[in-house]
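The structures considered in this document are given below.
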Structure I
């Protein structure tokens, strides 16, 4: 499936924005779900040194680039988006890790 087969044709900016807004609702729900798993990771990990897993990050980025390529989406945009999202989730996980252990934010 390519990106072009999933995009509804729009003739106005209002239509474009309506579709983007609908996607944002779905994206936020998925990110909220993802944050729940990140919170569980913070609970499961035994050491703060486990929070950043560079091989896992690179695996995710490469997988997302491949998925973008298959979907006909811009790989660079997907990579940049995921790297920013992962960085934000790392900070969230670090905060959760510290909170669960009663530690001050480092």
Structure II
């Protein structure tokens, strides 16, 4: 099966964990993970990877000034089959955009 490059993105609209990527039968490899603050005040970002049953923090309470962005993963991270990546903003309106670049259909 050939590997395929793709992306997943989301605009956070509240301060709850939002699923940005979820896997089904094959693993996916994260090759880029960017979060941008689109609001007018500083926010804090949480990002977690779920292995199918447990959340593990990628980053917790990372300050993100207004108008800035951060690359959360430098290197590669494997999302297991049945896993997901979720992101949360401290702002009740969300005010963040998330872009995850992926290598998909990895067996």
Structure III
């Protein structure tokens, strides 16, 4: 439970300043409807909770496997294997990332 709370704290420290800036700007420079501001705040809370849970799960399940694979590959002392697997993993991660696919569609 402490790990989850730590992740939520990290994420809230990232999201909170942006939320405060948007709220201050909406109250001073660019006035917006109160319902839209409330929806934004609810969205910021949902992003904080969702990202915190996602990072908790990634840290629990994916990171240990990645660490084990990285240590095993580094112990092999084979620079070709490190280079080829690094390039392959980089390519696969880039293809799998939906944000990059959306960006490629917008550019192309």
Of the structures labelled I, II, III, which one yields 50 when relative contact order in percent (Cα under 8 Å, 6 or more apart) is computed from its coordinates?
-> II
For helix-only ellipticity at 222 nm (-39500 (n - 2.57) for each DSSP H run of 4 or more, over all residues; to 500), the calculated result is -29000, so let me know which of I, II, III that is.
-> III
Taking P(r) over Cα pairs in 5 Å bins from 0, in percent from the coordinates of each of I, II, III, which one would give 2, 10, 15, 19, 18, 13, 9, 7, 4, 2, 0?
-> I
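Taken together, the values in this text are just the output of simple stated rules run on the coordinates, not laboratory data. Note that the coordinates shown come from a computational prediction; the quantities given were computed from them, not determined experimentally.
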